[in-house]
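Heads up, there are several structures right after this.
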Structure P
Amino acid sequence: MTAGEIVRVRVLALASVTAIVGSRVYLGQFPQEGQVPSVRIQRIDELEGTHLRGAGGPYRARVQVDSVAVTLAAAFALDAAMHGDGAGSGLSGWAGTLGSPAVRVLSILPSDVREVFDAEEFRVWRVMRDYIVSYQ
């Protein structure tokens, strides 16, 4: 399971998020005729834990999560639902096990946040937040 897939599985497990977007949580890119509000998840970079005998772990990746909505307030509300309280109720501060075969997530920690209005193509607001995902 990749870091992006880990974040997607966690986001889809959050009732506060699926109440807003349903299953519109995309990995990599939006569909051609995507609906809003929605979420896009993209791995920005990843470091593999290595030693002289090969790959070891844990892995550490930076993952960007875009909250997309028609208004800036709605995009921030979606971002807040995903982010949680910082103690693991959302993405921020979460650790646990996901998937089959199980992947151990050591931590999902926030890195930075920014917003932008997509004036040319979709005419929507995006709140983009980066998370550092550590997993084995």
Structure Q
Amino acid sequence: MKVSELANAVGINPQTVRYYERENLLAEPSRSASGYREYDHDALERLRFICHAKEVGFTLREIRELIGLDSAEPKSCGCVQKVVEAKLFDLETKLRAMRQMKKLLQRLHDRCIESLPSAPCPVLKHLDS
């Protein structure tokens, strides 16, 4: 299948497919006589893997690492578990930071509501300090 067909099959832009090739996440496909990229079923499966991994938050570096693990190797599951645990820890850290940001923004918003129209804006005042 051509790049546009491959991209449509997983719901991404054809430029993204080409980007994944440049990043060595997808093998370079064979070319037709007219120079068009010709992708096979393996490329479709790999692209689905990449898209699913991105959906759950893995970075391209992490996806590259996961691709390098052979699912037939017994030790692979332990390696994948470590990658997943690291991702979970990273997400928990980000969630805590986002909750703190939300609390701060809520307090600033509440100060705006409580302030007089003639008073200096409490949000801008906080950001200046």
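Throughout, read-outs are computed from the coordinates displayed, never taken from laboratory work. The structure displayed is predicted, hence computed values, not measured ones. Cβ atoms are built from the backbone, for glycine too; each structure is taken alone.
Here are the numbers for the structure shown:
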| read-out | value |
| --- | --- |
| If helix-only ellipticity at 222 nm (-39500 (n - 2.57) for each DSSP H run of 4 or more, over all residues; to 500) is computed and equals -6000, the structure in P, Q | P |
| Answer label among P, Q for the case where Cα extents along the principal axes in Å, for residues 16-87 alone, calculated from the coordinates, equals 50, 34, 19 | P |
| Ranking P, Q by distance in nm of label points 7 Å out along Cα→Cβ at positions 40 and 96, the structure that comes out highest | Q |
| Volume of the Cα convex hull per residue in Å³, for residues 48-103 alone - structure with the largest value, from P, Q | P |
| Which of P, Q leads on mean count of other Cβ atoms within 10 Å over residues 32-39, largest value | P |
| Value 15.1, 51, calculated as Rg and Dmax of the Cα atoms in Å, assigned to which of P, Q | P |
| Label whose coordinates, when relative contact order in percent (Cα under 8 Å, 6 or more apart) is calculated, return 23 (choices P, Q) | P |
| Structure from which 12.9 was derived, mean count of other Cβ atoms within 10 Å over residues 8-15, options P, Q | Q |
